[in-house]
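Just below sit the structures, each encoded as structure tokens.
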Structure P
Amino acid sequence: MVTPPWVSGGLRIPAAVLAEVERAARAAYGRDEEACGYLEGPLADPLAVDRAVELENLANKYHAVDPQGHPRTGREYFKINSLKFEKAILQAAEHARAVKVFFHSHLDCGAYFSTEDAASMTMGDTGAPAYALAYLVTAVDRGEVTAHRLFVWHAADRGFVEAPFVIDEA
């Protein structure tokens, strides 16, 4: 399998797309939960993204139904409908596009890639990530976006490391 270029960082994210991530993050903060979603872009331009899609964070619903089995709330982590996410990946590919970045927000604790984030992206910390993606973490502190950091899988270290990205103002 060929490794797509976007998993190494260096992505170009238009300011308008990042603004949509920030809108989702602030709105989710108001609901006391992490935002989550993905960025996609054309396959013909592997480092470009041009669309942000917010996904529902199901963590609070799972917690409400089974607090013992799902002790954390949406404030502490995200849970998505993985079937919908996989369908989005397939639909993008059918249109010469790709889901390139998974994004989520952190509430009042900074933009870092947590142990829980790593476990979620590697299906329980069992190896490499399940999807060939980069990961954008947006910090929301007291309701305001304070930082964005991009992370990628580093196979040699078997962990996630920060990677550069460019905000395209055009």
Structure Q
Amino acid sequence: MTENTKDKLDTEFGVDSRYSSEKERKSDAAALMEARLRRMKNLSKEKITKAKLMQLKLRMDEYIKHPAHDNHSNFLEFLKSYIDTLYSKRSDFARDIAVTSVSLSQVINKHREPKEEFLLKLMIHSEKVYAGFCAFPKEIWYQVYYHEKICNTMSNQKEWRPEIEKDIRVSAVL
């Protein structure tokens, strides 16, 4: 693909934008979207679930490579997406990983940090779910969780640093 051709692609609709009119471009974009929707309607529930899980994995990989430095909990968003993709009720997921529904709810609603055991169970559950169709790095939940912790700590230094720093002295001479 030449540089000129790249410039003429309409990334919003994923169609070639070398049309004689805006009406023609919109018509083709609408036709493409209709074809995509028709194709998606024919997908089985299993294929849709696998596609959502694959998308989640890719989003997690991207987050680890390029983390967002904000106070938004990506770990919890990924966790909710994972659970809601697989289960119609979160209590079923809690039962499957042998935690109480209350405990899961407290983690999801930021009332409690996930314990090490919760992360281990999540890791094993994910390995088993993804085993049938793609490689899923067993450490990815840990990477997302701790990467978020590091990013939040570093981005919130204005809040915690003054209080902590007042107690720090350096008496060693180098």
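Could you figure out which one of P, Q the value 28 for relative contact order in percent (Cα under 8 Å, 6 or more apart) was computed from? That value comes from structure P. Can you tell which of P, Q yields 0.05 when FRET efficiency 1/(1 + (r/R0)^6) of positions 88 and 160 (r between Cβ atoms, R0 = 25 Å, to 0.05) is derived from it? Answer by label: Q. Here FRET efficiency 1/(1 + (r/R0)^6) of positions 40 and 96 (r between Cβ atoms, R0 = 25 Å, to 0.05) has been calculated and equals 0.35, so which of P, Q was it run on? Value 0.35 for FRET efficiency 1/(1 + (r/R0)^6) of positions 40 and 96 (r between Cβ atoms, R0 = 25 Å, to 0.05) corresponds to Q out of P, Q. When helix-only ellipticity at 222 nm (-39500 (n - 2.57) for each DSSP H run of 4 or more, over all residues; to 500) is computed across structures P, Q, the figure -7500 traces back to P. For Kirkwood radius over Cα pairs in Å, the highest value in the series P, Q is held by structure Q. If FRET efficiency 1/(1 + (r/R0)^6) of positions 128 and 152 (r between Cβ atoms, R0 = 25 Å, to 0.05) is computed to be 0.25, which of P, Q is the source? Source structure for this number: Q.
A short reminder: the numbers here are calculations on the coordinates, not readings from a lab. Everything numeric in this text was worked out from a predicted model, so none of it was measured. Cβ atoms are built from the backbone, for glycine too; each structure is taken alone.
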